[in-house]
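Student: Before anything else, here is the set of structures, which you'll find just below.
Here, each number is a calculation from the coordinates, and none is a lab measurement. Everything numeric here is computed off the predicted structure, so don't read it as measured data. Cβ atoms are built from the backbone, for glycine too; each structure is taken alone.
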Structure 1
Amino acid sequence: VYDPEIPVNIYELGLIYKIDVKKDGLVDITMTLTSPFCPVAGSLPKEVAARASEVEGVTKANVDLVFEPPWSMELMSEEAKLKLNLTGNFPA
């Protein structure tokens, strides 16, 4: 799943905080957004749940949207930073 404004997937952006896979196929995903005022706040978690539900063995996917801890650029993978031409240290 990609952020519609950034050409990097949301996992590499650091928006996925936790993925908990249960034996019965239930998946709980904890995620955030780059900002609480993100224009896709209503649709992106639903898209994440829908895409996760398509994975073989997943019976249901729940997405919990949180804003604590707040997202920061430090959460991005090195690959995402390189793709976006971002280098150096970022303030938390």
Structure 2
Amino acid sequence: MGALALSAIALATLYVIEAFTAPSPLLRIVLRSAPVLPVAVWTLWFDRSRPLERQAPAIRLSGRLALLLLVMVFAVALLGLGLNWLYDPKRVI
């Protein structure tokens, strides 16, 4: 278990370093925003207090997809573009 934890920490460290130092601004934006997706999917589809649970199936699905899209747009705007603008000296993108 200790070796697995150390491997996970090392991988996470490399991921964060790459998310801030990747040569491509688009890659940095994707790497910073990608960890939000599994949390958003879990919250909208698998959590006990799922939103829109009392609605019709079509409204529930379209509402969850719209919320997922809004969460990802917010993540890209804040974590991707915002941090890229702050930490990129050339202000690319």
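Student: For mean count of other Cβ atoms within 10 Å over residues 4-11, which of 1, 2 scores largest?
Tutor: Checked 1, 2; max of mean count of other Cβ atoms within 10 Å over residues 4-11 sits with 1.
Student: For semi-axes √(5λ) of the Cα gyration tensor in Å, the calculated result is 24, 14, 13, so let me know which of 1, 2 that is.
Tutor: Structure 1 accounts for this read-out.
Student: Upon calculation of helix-only ellipticity at 222 nm (-39500 (n - 2.57) for each DSSP H run of 4 or more, over all residues; to 500) from the atomic coordinates, which of the structures 1, 2 produces -19500?
Tutor: 2
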